[in-house]
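Pasting the structures here.
What follows is calculated from the coordinates using simple rules that are stated; it is not laboratory data. None of the values given here were measured: they were computed from a predicted structure. Cβ atoms are built from the backbone, for glycine too; each structure is taken alone.
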Structure P
Amino acid sequence: MRILFITDPLETFKTYKDSTYAMMVEAASRGHQLFFCLQSQLSLVGGAVEALAQRLHLLDAGEGNDHGHGHDAWFRLDAPAATPVPAFDAVLMRKDPPFDMEYVTSTWLLELAESQGANVFNKPQAIRDHSEKVAIAQFPQFITPTLVTRDAARIRAFHAEHRDIIVKPLDGMGGMGVFRVGADGMNLGAIIETLGQNGVRTLMAQRYIPAIKDGDKRILLIGGEPVPYSLARVPMAGEVRGNLAAGGTGRAQPLSERDREIAQTLAPVLWQRGLLLVGLDVIGDYLTEVNVTSPTCFQEIMQQTGFPVAGMFVDALERAVAARAATKGS
């Protein structure tokens, strides 16, 4: 297959932990051809969606040094060429958030490319339609008490009811902008004003889940099936955020009975919607996020358990592409 990866700049990858890099290595090991472009290199030209794409070659560890620490030692690129997006067998949208208007524009272009025959994963409409935080409301049986609003008075009332809450923006990532407000309500007004920009931005408030001390678990769903291990991201001392980007420590562990219940309920639903790869966030017994833009944690699980997450992903990708080819041919 010819696989196009739409990503952040390659020189920013830290290959020792990057999930997209793990996908690339697995795909290349099977003989698939890799291509790369930035989100900004998608264009609509004469009615056709094109990518200014470059053939991507992975270098062996011996061909560079300081692998994965912020420079280009791990890859080589051929000259760029404007290529119709449907000319690739698979297109993987792996651009990290923020989920801003440029990201939305990319989903519009990729959705148009789909109508022209492209196989895009995750499905652009599904990415656009799934707010990674608000989507949990579709599965109310698995969530802690939750409020989504711009109304400061409602947030204050929610705090008065639950006494210990988390307040966060809807468009954050990596734990950015997550605040805990305890029973004393200290700084609640300032937090609402700052995060909500005085009522301009919608916020999410949730009852605090004490089980965060045992980690914010990332559960991966691939092709409608859960990976049998989660990565519990345990907060550092004095923190309520388990995100690795916020200093959390990753600990791979088998799925609990509740984890499996959540994963097995959501997996077929989300796969039917065109989401090949999903990262669920679960704290204790509660679903807190449904990540669909660029889920991570492949390598941490692979390194600690030996389970071939990237292999499972490329297997699912190959099956999905073959199934679509069969459908088109029938």
Structure Q
Amino acid sequence: MGMNSSEIRIFAGSAGIDFAKKICTYLDLEIGKSYSKTFSDGNTFVKIDEPVRDKDVYIVQPVGINSNNDFMELLFWVDAFKRASADSVTVIMPYFSYAKSDKKDEPRVSIRARVCADAIEVTGADRIITMDLHSAQIQGFFKIPVDHLYARPVFCDYIKNRKLENFVIASPDAGFVKNARKYSSYLGVSMVIGDKQRTDNDERAEILEIIGNVNGKNVVIVDDFTTTCRTLSNLAAALKEHGALDIYACVSHSVIQRLGLEELERSCIKQLIVTDSICNPAAANHPRIVTLSVAPLFAEVIKRIHNRESISNLFD
């Protein structure tokens, strides 16, 4: 379905080029002309290479693999569009890594997600479109509209198309139970929970117990992101000890790097299914990883916003 490029323009930050191209293909639009550069001292420079006066601008920039650089570049893009008299600036942030820092759960720490939310607003963004925030209440850190999408329908379609039988959904901890239950409800299967304890900030977590029956069943673990793959690996090992058969994992954001890939290879996880919310070259073409695209979902949201249509049915 084509759209009128005289009113709407989609641009990519350096971390969002592939994702933005997929969105533009879906909408039959050309990607906006822009340029970014990192100087030898680490400073980031951005420039829009076409007029955007009175246009509705969408800037695609996940904040994930190089979080600090990605985030600063995003702020500079928003500022550049506002100063170039864009009518509106919508941030397409498929992954927002600082959403993990949503509260003070130990003394003398920053609530970094709130700092980032304030910075995006003050710089002039009019709207945020993101997916699978680590905590849904992060939406309340913003005064501007936030469209919070879910990868769940994309994962559930994949699971159904695989015709997987005799399986249960597994939540890696008590905190993800609400989300995991939506998977189990949609797919009409039961759910089990890994009782996980994290003792400090070194990204290590210990699985203590499996709540629920997995004996003789296949298992699909669901989670929002993975970096080291340790939680998934530990949970998979515990599931095997409790009699599970094949184990799969669906993870919205693939932040996994070399050490995480080595952990995945050592684990008993048969397949890790992720989305393309982040451009992660380290995980591309790995034999155990399947990547599903959520760009059409974001493109559909852009189309509906532009046409002043409801997007509520896309959230599930």
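Structure data summary
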{"quantity": "With Rg and Dmax of the Cα atoms in Å, for residues 130-185 alone derived as 11.8, 34, matching label from P, Q", "calculated": "P"}
{"quantity": "Highest-scoring label, criterion being relative contact order in percent (Cα under 8 Å, 6 or more apart), among P, Q", "calculated": "P"}
{"quantity": "Source structure (of P, Q) for distance in nm of label points 7 Å out along Cα→Cβ at positions 106 and 210, computed value 4.1", "calculated": "P"}
